[in-house]
Structure I
Amino acid sequence: QQLADRVAAVFVPAVLGVAVLTLIGWLVFAPDSPLIVRSVVAVLIIACPCALGLATPTAVLVATGRAAREGIIIKGGDVLERVNKVDAVIFDKTGTLTFGQLEVVAVKGSDKWSPKELVRLAGSVEAQSEHPVARAIVRHLKTMGLQTAPVTDSRSYPGFGMTAEVAGHKVIVGSRTFLQEQGIDPNPFRNAAEEEMNKGRTVVFAAIDGRMAGMIALADRIRPEARDVIGHLKSHLRLVTMLSGDNRPTAEGVAHSLGLDSFEAEIKPDQKLLFVESYRKAGYTVAMVGDGINDAPALAAADIGIAVGSGTDVAIETGDVVLIRPELTGLEQLFSLSRA
């Protein structure tokens, strides 16, 4: 549409100029001819770019209307044109490529602590947090018919873990790195943890009273259509990649399941913006796909921000495109419409 507008802006004065020259020509060479007016009008009718000015906006209107029927909200005709130039898509993992609903799939305790006791104490600590991993462990605790124990001196370390006093025990819950920083050796569960992470699962370690007590593995189901959508995008674009806050083995397991050759692991929320900017500086036209509040800066910085409708209000407000339905097949339809 912008190209059509630019062409029309030059073409209209040119057509008027030709009409004036036609008029002058008739007045000079045949001033008494009855065809003067007819000739000038004929030039204006034939050469006028009115159809050009109307055809493109009409096509964009039809495309955005069709997209809306498919559950894709496009915020402006220029967005559709910019989508056509995209050659790199960056996906947030949790809640975008996955359902964003973590579930506990395995619990392994030490000789001293049974899985049931481990879940009760670790879940009591995690009940103090709103993190998706914490909520999943608390849900599992309730599913087992357990109750949280009294908690005191709870401390949260965002992105790493938590510590607290639970029923007279000092409990530490978090990543392997976090436990190591707290002076705990997680190696007794290293092999079991790596086995779970290679399956694309998230592993939380727990220590009780200064000794390693066990681990809890959680899985977030991958959307069934995600692999096919990524395969489609890879066949048309220069780059398709994933950003994940998980450790590298977990992120690698998910990437392998999705058929992704490129991914970034252990990404903090504020680093997503930096990755989008770095890809743009490298010459890519970037579309960012995300659903969370921490995706909003990256969505805004990308050439095209695509928000998944099941996400937060901030992400939806920031995105240039909103996929009302959570299925990622809307991405295939969006790119197809941009090329139509």
Structure II
Amino acid sequence: MVHKVSLEGAVNFTRLSVRLVCTWPPSGSATKWQIAREDYAWCISFLSVLCLLIPLINSIPEYITNPIVITQTMCFCSACVIIMMKTLVLRLHRKKCQILVDEMEEFMNNCCEEERRVLESYVDKCWVYHTIISFMNYLASISMIISPFVISDQKMPTAAVYPFSIESGIPMYLAFVHQSIVGLQTSAGLTVDCQMAMMMWYAGARLELFAIEIQNDSSDMKQFSYYIEKHQRLLVYATRVSETMRYVAFTTTCVCGIASIVCCMQLASNQPILVKLQFGPVSVVCLTNLMICAWPTENIVRVERQLFTTFHGSKCHPSFRGTSL
């Protein structure tokens, strides 16, 4: 039997998995110091990625004749671009995300037993998939970090070219630590899709609860205007989530699509097994991340159809029959 995960556990796991890129918004009740601390952490995270992206781009002319190194560099550059674009989008939309997350957490804390059961059914539906995706995201970075210890002719996780020597001494260790940290940041950046998907799953759960409320109504829909207003509020929530998620999904689709093609080319070519072990996890991660935002979006469409059917099958006043939600 699959172990069940609590609502709070699912939210805390998602919050922790994206901590390195600082995309989880601070609470609406956060103090100025807490907000300033989050802003400072976000700036450090963004600059950390930028400080690796520049040396990676600088390495392209030097290794242009080496297809393996160029492929690795393109994948790493794509990962850095993903982080920077996603974190920038969520930083610009932070106030909106803050309101959405606060509303979600407030509902979770105050919901009744029946509402909690529906929310938990959504957690049971997707927590295994989200956990596997998060694990694979970090596994891809870990395989990159440990590659210098496995491949004898590779000294660093990436082929980044710096304006100073990193052959030995403190610069070498600092460069290795920095590249490893950015590698973990790329994993967190890919997991941002799980953060947005979780909010979309919540929107679908609220719409399903609304359908159950209509189905159990025995008052001949005398509060018709109340249901219309509530439905509009729920749609506004889902729309606000989708407005932010579409930018994240677009970035993931474009960059992961390109990275998947490049990695699969190396897997299909005649390369050593150690090289293929590097590109294998990256290819799987890129392909699976394309599905994260699609699944909860399809669920929203399914629940809306269910809601429409439930409404037209309810004890609605004749003058309201045939009115579309």
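Each value in this text was obtained by applying a stated rule to the coordinates, not by laboratory testing. Note that the coordinates shown come from a computational prediction; the quantities given were computed from them, not determined experimentally. Cβ atoms are built from the backbone, for glycine too; each structure is taken alone.
Comparing distance in nm of label points 7 Å out along Cα→Cβ at positions 211 and 307 across structures I, II, the highest figure is found for I.
A value of 1.07 for Rg/Rh (Cα atoms, Kirkwood Rh), calculated from one of I, II, originates in structure II.
Looking across I, II, the calculation of FRET efficiency 1/(1 + (r/R0)^6) of positions 27 and 131 (r between Cβ atoms, R0 = 25 Å, to 0.05) that yields 0.00 traces back to I. Given a value of 19 for relative contact order in percent (Cα under 8 Å, 6 or more apart), calculated from one of I, II, which structure does it belong to? Answer by label: I.
Determine which structure produced the value -27000 for helix-only ellipticity at 222 nm (-39500 (n - 2.57) for each DSSP H run of 4 or more, over all residues; to 500), calculated from the coordinates; the candidates are I, II.
Values: I: -14500; II: -27000.
Source structure: II.
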